[in-house]
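Each in structure tokens, the structures are laid out below.
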Structure 1
Amino acid sequence: MRCRSVFAALSISLYLVVSAYGACQDGTHSAGAVYRVCLPSGPWNGDLILYAHGFVAPGEPIAIPENQLKLPDGTYLPDLITGLGYGFATTSYSRNGLAVPEGVAEISELPAIFTAYAGRAPGRVFVTGVSEGALVAARALEINPALFNGGLAACGPIGDFRKQVDYIGDLRVVFDYFFPGLLPPTAISIPSELVNAWESKYLPLVTTKLQQRPLATAQVISVSRTPVGLNPANAADAITSVLWYNVFATNDTVSKFGGNPFDNRNRWYSGSLSDTLLNLRVARFEASPAALEYLEKNYQTSGRLSRPLITLHTIWDPVVPYWHEALYAGKVQAPHSDGYLIQVPVARYGHCNFTSAEVLFSFLLMVLNPLAR
């Protein structure tokens, strides 16, 4: 069947099932995370879909992020999944911010919780996730292949998390070089005033400055290699999207990792009008060995797959760049893992910027995969 025919069929399926709401129940893990399990209102096909959400700012309450349970057209994900006849389960994490090890542990508890709710164990279990949740899903599938039959990782930093940390840090130090004094004080030290006033003060200020100084903005994009797609007007959105993670994730990262994992001591930055001057003056930071050790243990994927994994990613993602896909594919080429990875690129700008048809197409690739036994 042609892809356009598959998309059309999936769109029709979406239209037919959105009103077939399932029955859901919320509860709390022993560690404090909040879970939700759902059964179809009609016949259950016996399979279970798990969903791992993306990053939630550290200051937010521990709760299921309801805004992350909706597709771009407003469709509520639990209703869509249960309307297709599947069981559905999701969970918050016991800690917000960067919480991949917590996410892996708590998403892996959901099949047992769902079994108690449904009265019988699911036949097949699939783990899915977006952004940070995609890394949760990929690591869960690698670590616990006996628990899962397949997975779907959308727009996630699954290729190399250390490179993801450096990507965000690099953009911040390059931004600080071209726009000195705009954000206090450094890339690895974020004051509470910056966090609390980001939306009201700093985001409008940064956006205005980026628009007022297009040459400097273009150099930030060029040096940091931040994707903007086919429209240069996306530059301000791309830069501020990455800066958001620097502002809201840095202190949390340093606290949980036991130090700063960003290191640019030996980085040569290029793409500006004066690379020599840039490299002489850009701020430099040294990573903590303890932080890097924690990162390698808890945030890196191995690529060792024994169950199928579908990845979905926009090729001009400014927050989690598409190069993660190539890096992960390189890991999967190891013996006994080849053939388990299917990558779905989407030619669009934005982080996790998918249509419902693209999500459903990837879902179909996962559940119909003959290796998902």
Structure 2
Amino acid sequence: MPRGYKDVGVLSNEEMGSFGSAIAVLRETFAYPRRGKPVTRFGLYAAVLDLGNNLGLAISTDGVGTKLLVAEEMRKFDTVGIDCVAMNVNDIVCVGAEPISMVDYIAVASAEGDQLAQIAIGLREGARQAHISIPGGETAQIPELLHTSLHNEAFDLAGTCVGNVAMDRIIDGTRVEPGDALLGFSSSGIHSNGLTLARRTLQQYGALDAHAYVPEFGRTLGEELLEPTTIYVDLALALMAACDVRAMAHITSDGLLNLRRLVAQVGFEIDYLPDPQPIFQLVQGAGELEAAEMYRVFNMGTGFCAVVPEADADAAMQAAGRVGLRSWRLGRAVASDERAIRLLPLGLTSDGDQFVAG
């Protein structure tokens, strides 16, 4: 039985032997541009390029991952486009940028049928929610690479998003101070991370396939897993208009360990954790997974975080309510040379790319 992400073949960045080497090679390209040199480091949610005259171009790319396998199994393709948009725009806003546009990459085993049109429906809805355009992209037919589906419907989906930000308004966490409030904002469920572990656990050890009806959800497992990722563009813009936002974090794979991606030389003490949705409880029970692994892999009900001065916390939470999102005071920034993330209700502390007791 799998006990975590590594057991189903997914390694963290720190565990990938060639990841650091690849970053070192690509960092050499920072010296190449005549215009638009990167001003942010690797590891942030998006890169920012300096275009001059205080104008920054934010750029990021992401895909939907193995959530696409659930879409294949359910033969339902009209929502994963929302996830594709969400995974990109949610990263762009974390550096203080407003998303402008996105291009997509769709690879399919076969262009027959209406699969591409269904994917486009989701992309359109995601673009509507994020207030962006999708003016182009790439569609590739590569049956020799994509051959996992019984119905010849294997596919991959990714995007690249750009946004604009004033160079003097970039948000990367450098202004976070001990005592600042850490706020969390609700997710819609599993989003688009951890699906490999969730699928393997529920299907192999929970004896549930995607078409199984789950009373706790009031729908099938596949429908629950395909619930679209929340798009946080309206939230981020509302927060930046309402208060002094010092950091934002899209809670994806690595869970609350994503807070370590901030440039801030602080740690975070989290003394409140919201109750996670039933999907997380089902995965944890079926796989007998430790809480440390659950909070390392999944968002556990908190899909986005922001750090603001304590005096601005109430205004930030009110802004979240105005855009229809629940919010919580998760904790606070604290002085920490190790930049530790402590989950006090669970007695867990970050140690590299994992949580351990302590």
Structure 3
Amino acid sequence: MKLFNFEDGYIGDNKGLLDFFIKTLNGMAYGLFATLLVGTILTTFATYVPLPEEAKKIIIDVASVIKGFMGLGIGIGISMSLKLSGLKLIVASISGGIAVLFPHVYADPSISLTLAGFLRLSSDPLVIYVVVIGTIFVMNTILTKQTPIDIIIVPILGVIAAACFSLVVTKPITVGISYIGKFIILATDATPFVMGLIISVVMGMALTAPISSAAIAISIHLGTNAINAGFSADEAYTLGIAGGAALVGCCANMLGFAVMSRKDNNIGTIISVAIGTSMLQFKNILKKPIIWLPPIIVSAILGPLSTVVFKMTTTSIGAGMGTSGLVGQIETITSMGINARSILSILILQIILPIVLVWLIDIIFRKYNLIKKGDLKI
């Protein structure tokens, strides 16, 4: 199977497909970070920091508007990741907004086309992703050459394509994701130890690999805020438990690689890994895969500890973030509130144990020359 890369024609089979998904998922993540993530952080800040009521209201209102731009943000992120330019970039970006707006207005005429009406809307990031990709594909398949009337044809074609894709894919994807959520709920309830281990390891690896763990977690509603997506309170709590396992796996990778690289990098680089992204180590992982083993082992230990013992929860926004910008920790508080249980969960599961356990395993690996100085140099 060959895949169109929207710029140079068709690209290689397997590698092209993988590169395409990596690029576009990362573009989607940028859009999520700039809108939904920032809006959530602002809301949490206004909720927990003592501020004048008027200031809180302004911040929360601004945060709501920012979160409402999620579709546009994802559209821009994907378009830039595929190196679109000009009208196609603008129209592809708008298609993300259409993916949020059009299906809801079509299904519920009571939703007004005003700011207040717009802010009532929500759409799954995966729906937006598919609509944007579909719109870009249509534009680049049909409009292969420039014409004197591109300024009219490109927007019209893009808007029609986005509206059609939105109507066709919204329901199937939403239902499919709901079933994925139901499966995670059933599996986590039945075997919390096993699911804690699997989710922690998989999401931790997704965070370090050039795949967006944040986009995955948000798309499948891996958090207590799943109640906003139609899940019951009990179901949302179970998804929050699963999200907690994902979060500790991400923390194990970020803080783990930070402490492992202490002998190879300066303090600035170590901090970039610890509260930025462990993806900085991915090139070193490709060179020597065994350096990934200590964080994976610790993820496998902490995941079940989170689901079975601590029963820590978080939101889908925090589940795939780890310690990046401390979003995971902020969202744990959002989910669990400020209390002794949430603070202990953050300190023990998300900070202390990832650092200490990975450090101990790293020492053992270095003793047997499985990991050597220079292996984690960035």
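We did not get these values from a lab; they are worked out from the coordinates using the rules stated. No experiment lies behind these values; they were computed from the predicted model shown. Cβ atoms are built from the backbone, for glycine too; each structure is taken alone.
Summary of values
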| item | result |
| --- | --- |
| Structure with the greatest value (metric mean count of other Cβ atoms within 10 Å over residues 81-88, set 1, 2, 3) | 2 |
| Given -22000 for helix-only ellipticity at 222 nm (-39500 (n - 2.57) for each DSSP H run of 4 or more, over all residues; to 500), calculated: source structure among 1, 2, 3 | 3 |
| Entry that produces 1.9 once distance in nm of label points 7 Å out along Cα→Cβ at positions 185 and 329 is calculated, selected from 1, 2, 3 | 2 |
| Answer label among 1, 2, 3 for the case where distance in nm of label points 7 Å out along Cα→Cβ at positions 145 and 209, calculated from the coordinates, equals 4.2 | 3 |
| Comparison of 1, 2, 3 - label where distance in nm of label points 7 Å out along Cα→Cβ at positions 49 and 321 is highest | 2 |
